[in-house]
Structure 1
Amino acid sequence: MRKKAPKQIQAPEFKWSFLLPKFWLTWVGIFLLYTISWLPYRIQVVIGAGIGHLVFAILKKRKKIAQRNLDLCFPDMSEKEKKDILNGHRFSVGMAVLETSMGWWWPNWRVRKHTQIHGYEHVQAILDKGKGVFGLAIHNMTLEIGCRAAGFKRPSVAFYRKNNNELMEYMQYHGRNRSNKYMVHKRDVRSMIGALDDGEVTFYLPDQDYGRNKAEFVPFFAVQDTATTTGTMLFAKEANCESVFILPIRKNGIYHITFIPGLENFPSGDDKADVARINKRVEEMVMQAPEQYLWVHKRFKTRPDKDAPSLYD
């Protein structure tokens, strides 16, 4: 019996309604980002630093979340070290805005000039076995341009969340589709398993708080009970695949995208132990460039006890 093909997100079409006044402010933002994307990289770095300062000045709540995450994860780290990470993170937040436009709009030659791929032999070894590649990426701020660069080796399949703004949805889809073979809805598990069974390279992010449904509470840095998705295990068990980890880092104007071998004996049959091992590997990857990790997300929002006070109050 022929299996059902993965259900792909359909490309949004341009609409003349995008020219209506309600989209004018969006067009201004797009025009500014597109124009900046053509400037020399060293100038974009200066602009990115300015955007980071502006974001932290306006979105003070996000800055506090980042500070709290660092305090929770690194209780034994000196205040100076945490302040240095936070300052570096402020810059990375600003650069992420521009790195998104780089990923969406830079020509191929410019992306190649500023990116390097490492460890792709681990991906190729899995493909040579006729299996899909279950790529476990982490939420570094450089992920957008990292995905674009990885697509030069082989276009990937990724989960996709639509933008609520129709014009931004048009731009986002077509920008990300430059590095993807196709995308599937963020909750379409069956289609992602189908892509892996078809021998595709996929991207999946296991390091955010997706709630207590299908999660285990395991350590992440110094927080002993961190809600960690077991969705990772579903794909690893059900699909014909092997895993690799994916680390995108910015260093001296070059974006390094590194493919790291997956865990041994994975899955082991013990979901809690396996997601704990995943978190441990994520920790190691985060510490390669801690300022570039997504600290502004409430990673520890879900607690084992529903009635326990929030760690962010």
Structure 2
Amino acid sequence: MNQITEYLDLDPARFYSEIACGYRPAILRGFVRNWPAVHKARQAPEALCQYLMEFDSGHEVDAVMTPPDQRGRLFYKPDMEGFNFVRNKVPVSKVIEQLARYSQFEAPPSVAIQSALVEECLPGFEAHNVAPALPPSVRPRLWLGNTITTPAHFDESYNLACVVSGERRFTLFPPEQVGNLYIGPLDFAPTPTPISMVDFRAPDHARHPRFRQAMEAALVADLLPGDALFIPPLWWHHVQSNGILNMMVNYWWKNEQPAPDAGTTFEALVATLQSMKHQPPELRAAWGAIFQHYVFDPAQDPSAHIPAHKQGVLHNARPQAPTGAVDDPE
């Protein structure tokens, strides 16, 4: 496994100029260490829970729960006809009460709030716990639970993950490792994007032999309260949270403004698969050349020879590098 570049006491201006405009993950040690929530977490789990409950609006959020024998891994049922967890809509305080109760169990169920908008469930929290460097339009999201494992997946947005309480291990892989991660169904996954089918706790190398190659390219980030991790789009990341109370706040944003009628790039991938999967190899190869020319070749502008007023969908086919964050439309 390889090392991730670490920054200590990073100036917010450098975050954009040196990190957010690049395409490599980075650990930002102590980036949010001055948050009141982090101070509460360092006092005791109870202090953080009390702090959060003071902001609780009663708004119901998505919470998942897995039985103890799953050890917190969000995954499929054995027959892959469903998932190994149940999903409920509950207020944050209800989940905190569950976590307090399960903290007394030797083998508790795993419970987690995932991707809840802070402004809805904990209004006011973001005014006291502000992410350095990010515009106010980039909305924070809450992740709160005990021991939970989210299998390797990717996001289409830039991601700044800030740890408030507990410990989190991120195992990251560059996008080109997709073939070595044994990705599951694109249109049926426990996360918004597809996941790796490999159990990282006990890899079955007979079934997934190329996973060894993925691990040779892996980056590992062990984060403590106050630390943050920058993850570029499409980097695969496996997330392991341990302990009785883990909390993270993350921020997603995009550095481009898509056309008003554009879908997501992941939707374009699925649509391309649906239209291509029955075509013979020679036609797939031909379309591959056309896609390469119009979409993926950075060396030339496919519209340069066309008058600007007639470029149509080719206009800005090779956009300039972005200068700042654009709010994630999610």
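Key figures
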quantity: Of the structures 1, 2, the one that -14000 was derived from, the read-out being helix-only ellipticity at 222 nm (-39500 (n - 2.57) for each DSSP H run of 4 or more, over all residues; to 500); calculated: 1
quantity: Among 1, 2, structure where semi-axes √(5λ) of the Cα gyration tensor in Å as derived comes to 29, 27, 20; calculated: 1
quantity: Structure from which 4.6 was derived, distance in nm of label points 7 Å out along Cα→Cβ at positions 161 and 305, options 1, 2; calculated: 2
quantity: Which entry (1, 2) yields the derived value 16.4 for mean count of other Cβ atoms within 10 Å over residues 65-72; calculated: 2
quantity: Structures 1, 2, by volume of the Cα convex hull per residue in Å³, for residues 49-88 alone: label with the highest value; calculated: 2
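Read-outs: derived from the displayed coordinates by stated rules, not from any lab. It should be emphasised that the depicted structure is a prediction, and the values quoted were computed from it without experimental measurement. Cβ atoms are built from the backbone, for glycine too; each structure is taken alone.
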